[in-house]
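Computed from the coordinates by the stated procedures, all read-outs in this text should not be read as laboratory data. None of these values were measured; they are calculated from a predicted model. Cβ atoms are built from the backbone, for glycine too; each structure is taken alone.
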Structure P
Amino acid sequence: MKSLLILLAFLSIFNSANSQTEKDNYKEVSFKFVSFFNATKNDSIVAMFSPEMKAALPIEKFTQVSAGLKMQLGSIKKIRYVRVQNATALYETTFDSAVLAMTINLNSKNEIGGLLFKPYTESKPIERNTTKMKLPFKGDWTVTWGGDTKEQNYHVESVAQKNAFDILIYDQHGSTHKGTGQVNEDYYAFGKELYAPCDGEVVLVVDGVKDNVPGTLNPIYIPGNTVIIKAANGEFVFFAHFKQHSIVVKQGQKVNTGGLLGLCGNSGNSSEPHLHFHLQNVEDMTIAVGAKCFFDQLKVNGTLKTDYSPVKGDKIESLK
């Protein structure tokens with residue numbers, strides 16, 4: 001079944017906490033949505049939308065979408081709360097004829113800022129990779145965020161990227177850039193080649209997001225230019241923040257370990273050029289669960305390590 005996209009607006013993926021406990025505002029909004037949907041009260045649903053949602057999906061368009069959804073799947077029989085992440089709650093939603101994942105994004109006024117339906121699958125979380133992984137770059141890079149604790153890694157509060165890495169290049173003076181650092185070209189990581197850490201298939205490519213001016217962020221598409229690779233053992237490797245128009249692989253392409261993917265950039269929710277890298281159990285980050293990534297062989301602070309997962313402060317280098 002094709003995914004049924006209603007709208008997903010202003011979804012902040014990389015910076016908010018998650019929760020396994022359903023909050024009252026999500027409970028109230030989701031209950032109202034189901035009740036109004038089953039009663040075909042489309043105007044009541046649209047009344048819960050944020051101004052941006054109403055502009056993008058006015059009552060006439062939403063009525064068509066709602067009618068199509070109901071025609072294909074019937075009414076909603078029940079919903080089961082799964083989690084909330086980045087102001088977006090995930091519900092297992094049982095219709096008369098199918099089970100979908102419903103995500104509802106709420107803004108600060110508890111208005112619906114995003115709504116998405118897609119097939120729901122109970123994908124089993126993975127603890128770590130079984131596929132052998134190689135560091136996706138050459139030379140010495142330093143882990144700025146990485147590890148299992150909040151002190152080591154602010155990503156631990158995100159379900160999908162709880163074991164993610166942010167990796168930069170520092171000079172001998174502890175700086176990530178030369179000169180004033182006012183342009184991306186000043187940063188040592190900017191434009192560096194990034195490589196496939198394993199064999200696999202490219203399942204997603206985003207390449208058109210502009211690089212930020214250093215010190216600014218892009219809250220509209222948080223990962224920026226992105227590549228996701230599906231490894232043979234089912235791990236999904238997520239790269240974020242590539243340089244605009246630098247990605248050289250295509251969706252559906254098979255890649256081999258060490259194959260060039262693109263260049264490190266500063267797109268998305270990134271204040272300076274760096275690599276964001278993590279593993280997850282499914283392709284879709286809105287329902288994914290993160291996994292710990294161990295690299296097969298690498299140098300850590302000058303010492304050879306095998307089957308090692310880097311932590312904050314590690315200077316890491318791939319073996320040739």
Structure Q
Amino acid sequence: MRIHAPAILYFDAVRRAGSIREGARQLNVASSAVNRQILKLEDEIGVALFERRSDGVVLTTAGEMLARHVIVVLQDLERAKSDIAALRGARVGHVTVAAVEGVSAALLPKVIGRLNVVAPRIRVTALTMGSRDIPDAIEDGTADVGIAFSIGKSPRIRQVHMAKFKLGAIMAPTHPLVDRETVSILACTDYPLVWAGASLSIAPILELHLQSQGRAIEPAVITDSIDLMRQLTLSPPMIGFQSPIGLEDLIAEGKIRHIPLETARGPIWSELGVYVRAGRSLPAAIDLFLQVLIAELQDKGD
């Protein structure tokens with residue numbers, strides 16, 4: 001459904017791909033045709049939109065300005081297509097969701113499964129990335145929906161839902177601390193720690209509480225991988241720190257224990273938010289995806 005000029009579609013594809021050749025491949029169009037349309041667009045506007053480099057292209061300042069307009073235009077077109085389909089009683093469309101690692105592994109399969117029951121013609125593209133990268137992905141149109149922990153307020157994105165989960169120490173079922181109902185970070189420091197890397201949202205939360213105790217640590221391992229942390233803590237006496245998201249099956253099977261962290265002020269909470277681009281009118285397919293996602297989060301939230 002190509003309502004708009006090919007130049008806009010080609011510009012957006014090259015912007016996303018960072019290369020004329022790769023953008024053309026994704027469009028299934030000859031590179032020469034894509035390049036010709038972009039050159040024509042640059043000639044009409046009167047400025048260069050891309051800086052050509054040996055390893056691809058990057059947007060110029062003018063290109064970034066045009067990109068903001070193109071993102072809005074194409075997302076509005078997607079909403080119009082969805083609304084027209086809804087008039088025919090069809091539940092069709094496409095949703096791109098960017099989520100942190102734990103959510104991609106545990107929450108999204110259930111959400112997509114539920115969505116497929118009520119709307120099997122809605123296609124989902126799932127991207128895994130860190131919480132800090134998700135706002136940019138929403139703003140530049142890479143993702144329609146973002147699911148991330150502890151994102152600060154921003155005028156660029158809108159939070160549509162927030163669920164709170166207790167941050168806890170994770171350990172093997174044979175660990176010496178396993179019988180506790182709650183545990184302090186200080187108690188955990190007596191054992192080898194698998195510490196969250198800087199790109200994980202829990203890192204500043206843990207460090208803030210540790211600093212309030214006036215205690216420094218020397219972790220045995222520092223990792224940005226949630227999955228690696230889980231695997232390492234299956235071998236006692238190592239301890240890691242995570243929310244229960246993604247651990248549900250391991251906890252139910254008795255393979256791992258999640259013990260909530262406790263401070264003098266109570267539990268340490270981790271906030272999982274659902275985000276979309278601010279000011280965007282959402283297509284019916286994205287709105288339905290959000291309804292299913294939020295219902296699943298409400299089932300899981302503390």
Computing log10 I(q)/I(0) by the Debye sum over Cα atoms at q = 0.11, 0.15 Å⁻¹, for residues 95-230 alone for each of P, Q, the value -0.52, -0.87 comes from structure Q
helix-only ellipticity at 222 nm (-39500 (n - 2.57) for each DSSP H run of 4 or more, over all residues; to 500) from the coordinates reads -13500; which among P, Q: Q
If distance in nm of label points 7 Å out along Cα→Cβ at positions 111 and 279 is computed to be 4.2, which of P, Q is the source? P
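Tell me which of P, Q gives 23 when you compute relative contact order in percent (Cα under 8 Å, 6 or more apart).
Answer for the origin of the read-out: Q.
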Hey, Rg and Dmax of the Cα atoms in Å derived from one of P, Q reads 22.8, 71; which structure? Q
